[in-house]
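Once you scroll down, you'll see the structures, which are given as structure tokens.
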Structure I
Amino acid sequence: MDLKDLKKSKLYSEELGIDLSKGEKEIFKWFLASILFGRRISEEIAKRTYRTFERYNILSPEKIIEAGWDELVGILDEGGYVRYDFSTATRLLEICKELLDRYGSLSKLHESAKDEKDLEKKLLAFKGIGPVTVNIFLRELRPFWEKANPDVLPFVKKHAEDMGIDLDKLDRKSMTFARIEAGLIRLRKSKIDRSLK
């Protein structure tokens, strides 16, 4: 794979059928998916679990709150997210309640942030959201949200350097950069998967 191929990489959000250019509803779907991807669980289980939320149309903070803890645990279990089902159900309810109470929406959270670091700080303030989840969420939002611009993960930078790609010369707010970054992450994951076989 080379730079030309990386520029064609699908974003993780696109793989899930989420169109971040369409605004709040789609951005919340990506937020939910990012929370699922952010745990120490396989990418495939996170995707399957997101699709289970989709099948039940539990894709907004209001619907998550309305569903309640028992239904969320059932959805998480059905998606294969068994190891973290109880804690994730609790966390999702807390995050959605706090999001609605404090900001009203993710777009309003973004608007209220002073800058990139303040946006990350506001997201990290949600109980159970750590740096990995924030990075997953914001890196694909770079082209869409003015203040979304997390640091490139060290392994992504290293992998790019190994391929002769200077990420510092690219526009980090472009869709091309987001695709290259997603492609580099997938490459690393495929190398890890091959080494485990």
Structure II
Amino acid sequence: MEQNKEMTAQESLALIAETMNNSRKAILRSSASHFILWGILLTVFSLAIYFLWHSTGHPIWNMLWFAMPVLGYATAYLLGKKEESIPTSEIGRLLGKVWGTFGFFSVSLSVISVFFVPMNISLVIVLVLGLAESISGVVLKNWPITVAGSILGIVGAVAAAMLISAEQLLLFTLGGILLVITGIIVKYQYK
């Protein structure tokens, strides 16, 4: 005999909360490898550009930054094919919009800085990167991500205002290391 039972409001809310929590955990499991990937890329690119700029005295090496998203998105795409598929959720869409906005601001302001209005782009990018990571941590209810993003954004912006020339690139090395550490922590939290 089939029983047709309607859920109470409290049961509906509990089911919605459980579904959102499961979605958040699945996104965290998947995002760990992406934090590690982007952290490694950020560390490698920042150190390579720093050493090239420092050894030649020419900031033109900063143009290599434009290669990082190309390599990063291609690698992330391949990495995504190997991972378990995560159902689309509001949390996933929101995080995609946060990081898409970060990418848009970073590329747009970099192009403006290079071709039109010189500015301390390191300060701007490190601040926006810290904000994007912190917002991701808040959305995912993950303390290590929130703290790492806050440290990167605040300490990075202050340091960028105080450092000159190629030394500012070392802020991105710090950012890359923080992303890798965050990814490792998240990976072990949500095995």
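Assign the value 3.8, calculated as distance in nm of label points 7 Å out along Cα→Cβ at positions 57 and 177, to the correct structure from I, II.
I
Quick one: Rg and Dmax of the Cα atoms in Å, for residues 49-120 alone came out at 13.7, 40 when computed from one of I, II, so which one is it?
I
If relative contact order in percent (Cα under 8 Å, 6 or more apart) is computed to be 35, which of I, II is the source?
Values: I: 26; II: 35.
Traced to structure II.
Which one of I, II has percent of Cα pairs over 14 Å apart, for residues 9-80 alone, as calculated from the coordinates, equal to 58? Show your work: numbers first, answer last.
On the way: I: 58; II: 70.
Among I, II, the structure yielding 58 for percent of Cα pairs over 14 Å apart, for residues 9-80 alone is I.
Could you tell me which structure in I, II was used to calculate helix-only ellipticity at 222 nm (-39500 (n - 2.57) for each DSSP H run of 4 or more, over all residues; to 500) as -20000?
The correct label is I.
With mean projected area of the Cα convex hull in nm² derived from the coordinates and found to be 10.9, which of I, II does the value describe?
Only structure I yields this read-out.
When mean count of other Cβ atoms within 10 Å over residues 25-32 is computed for each of I, II, which one produces 18.9?
It must be structure II, since only it matches.
Read the figures in this text as sums done on the coordinates, not as results from a lab. Values in this document were obtained by computation on a predicted structure and should not be read as measured data. Cβ atoms are built from the backbone, for glycine too; each structure is taken alone.
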